[in-house]
Each structure stands twice: as structure tokens, then as C-alpha cells.
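Computed from the coordinates by the stated procedures, all read-outs in this text should not be read as laboratory data. All figures in this text were calculated on a predicted structure; none of them were measured in a lab. Cβ atoms are built from the backbone, for glycine too; each structure is taken alone.
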Structure 1
Amino acid sequence: MSFNILYNGEGDESASLNLFSIAVYLDGFTEGLGLKSQAINTAALQSVVGALSGADFPHVDGCENASPFKKVAYFFVNFVAAKPVTEAFSSSVFGPIISGIENHQNVVLAYLMAVDSLHHAQIYRKNGQIISLDNKILVSRHFFYDFVEAFSAAIPHQHFKIASLLFEQLAYRANPTASYPAVI
């Protein structure tokens, strides 16, 4: 998945492309788990796409100039909050710990889509340098369980910034030369 799957410009055509891309991702993922179908609230999914396309993107220079971390975080928190996947995963899919967490299916899917979007994403530094995130983010099971629980009730305006920082640090851990120098 390339990063621009989530952000395809502005207007009705790009919103339709974003909706289609997300739906194809969800379908492919659930099929890969052996699930025959997954109940989707299409109005909730459209609200996620609307947030991606809207002028309310929480960055001073707008979506176009935001880092890939801010873009995936904004997608992530809006997807989790909108709860477009209405059916929980059974414990046979991710185990009893994750399946026991309310709204786990939306956190899991949004996280995996965000991570896939960051893989090979590019960072454009102000000095003209372009950095590619060539290594995919990987986390431990323990981290993943806590992550799913921590974000299961995400509220976009409250959790956007922390999600952005977390995705940034996870990407930098996987791609150490991409990080700014540590100074504090």
C-alpha cells in the first residue's frame, strides 16, 4: 500500500477514490484472515473519508504540508472514533485478550493501515532532503495489546497529537537514520 492511498487530493473524485481504496484494503485484510465478510457502516466510513478530505486538518499548514505521521494519525483517530467496522473479531482471529477490548476491530484495522501507509512513505525536510521510511514498523504483542486498549475510545481532537508522535517514534525506531538528532 502506498501512502497516497489515504490522501488523494481534494474534491468529490478524490473522496470517492479514498473511500474505494480504504474499502478494498478492509476487504483484502478481512479476506486474508479467512473472514467471509465484515459488517461495515458505510456512513461511518464516509465520515472518515470526509475528515481526510476536509479543511479541518489539524496542522498549521494544512494536510498538504503535514508530515506522513500527522496524516496517518489523523486517519487513525478518525477511523477508530467513527467505528466503521461494526462486527468484533472473534477470539480465534486475534485471541481473547484483543477480542475482549471494545472497538478492537477498528483500532486493529486502522493501526495496520496506518503502518502500511508509512512503509515507504517519504519525509520532505525543510532543507530539501527527502527521507524514505524503507523499514516497516514492527511492535511486540505486548505493545500491540496495550496500544489497542489505549486507543479503543479515541477522540480525534484529543488523541491526534499523541497518535502522531507515537507513529513518528515507531517509524524512527524502524528507520533510525530518518530521525532528527536526539538533543533533549
Structure 2
Amino acid sequence: MAVLNNIESAIKNYAAKDLQQALTNILIAVDATAKIEYPKLKETGTRYKQFLEDNRFLIQLIALNVRMENPIRFRNMHEWEKGTKPDTLSLAEIIYLYMRCKLLHEGELPASISFSEKAEIKLETDRMIFPENLVLALIVAVMTSPVHKDKKLSFDATLDIYGKKLHLSEIWGNKEKVKVTLI
């Protein structure tokens, strides 16, 4: 039930434009979902990033409004970690290391991460700007996990994603329904 509560809270907070709280809620739900989906992967970071990689197409489609098969890689702009981390990071690594871990262990996002209404990821000298729809993409990725196919929200909601309507009550455990609707 806790996963469902986090999903519902993420949806409500996203609708209220409280992105940091929505992100916190959905990042916890990603954690719990990944643990159920990948029971053989014992390390949290490994299974978390695996979930994000397995849902990369859907996440990029909703967050950026692009159909992209290949992963996006970003330069690692965090100077203090150069030498211990690769020079480039995948979106899954950024979400795990700089969003999930920072929010859950330090209580806030790093100052170098912010959000915008634009469907783009923008790299500046000292920060990365992500689309607000990244939070929505993570919500949909968790909801469409097959481990949640029997869940139901306590309320009904319809999302408008780039002019296409998506009824949340119809997408539980159904990634294909989302892809068909959005493509």
C-alpha cells in the first residue's frame, strides 16, 4: 500500500506544482517498484538504475517528447567527483545519484539541478535543467510496471501529455497502452 500512497502523493504534488515533493514521492516509489521487479538484484543502486534503463524509452518519450532508442549521456559537471565517476553519465545515473540519493539522504536536490516547463534538458556551466515532465515520466513508468497491474488510484485523473489524453485508471501495468497513445 505504501507504493500506492507515494504514487498518489506524487500525482497530487505534481498537479499542485510542488515538484520537489512530487519527485521525492515518486523516487521512493521507483525504489519500491524496482525491489519487487528485480528481486535477484540485491544492491539498491543496481536495481534502481536497471528499472530506469528498462523504462528509458517511455521516460524520454514523456519527459522530452522524443522517440529515442539510444540512451542519452551527459557530461559529469560535478567537479568534485571527476576521477571517481565516468566523464559522462546516463540519465538513469543522474536520477539515481543526483536526485534520488541527494533528496533521500540530504533532504534536498543539489543547487546544480533545476526544472523548467520546457521539454528539454539544458546543460549550463554549473547546472543541469530538466523538464518538469521528467517527474511525470517517472510517475507513469512506475504505474505501468507489471507489478502494479492490480492497483487502483483512490481518485481518477487524466493527463494531457503533449496534447494527448492519458487516463491514469487505464495504464496500470500497461506500458503498451501509454506508448500507443503517445506515439
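Please state which of the structures 1, 2 yields -18000 when helix-only ellipticity at 222 nm (-39500 (n - 2.57) for each DSSP H run of 4 or more, over all residues; to 500) is computed from it. For helix-only ellipticity at 222 nm (-39500 (n - 2.57) for each DSSP H run of 4 or more, over all residues; to 500), the value -18000 is produced by structure 1. Look at mean count of other Cβ atoms within 10 Å over residues 24-31 for each of 1, 2: the largest one is in 2. Once mean count of other Cβ atoms within 10 Å over residues 152-159 is evaluated on every structure in 1, 2, the highest one turns out to be 1.
Ranked by mean count of other Cβ atoms within 10 Å over residues 32-39, which of 1, 2 sits at the highest value?
Largest value of mean count of other Cβ atoms within 10 Å over residues 32-39: 2.
A value of 21 for relative contact order in percent (Cα under 8 Å, 6 or more apart), calculated from one of 1, 2, originates in structure 2.
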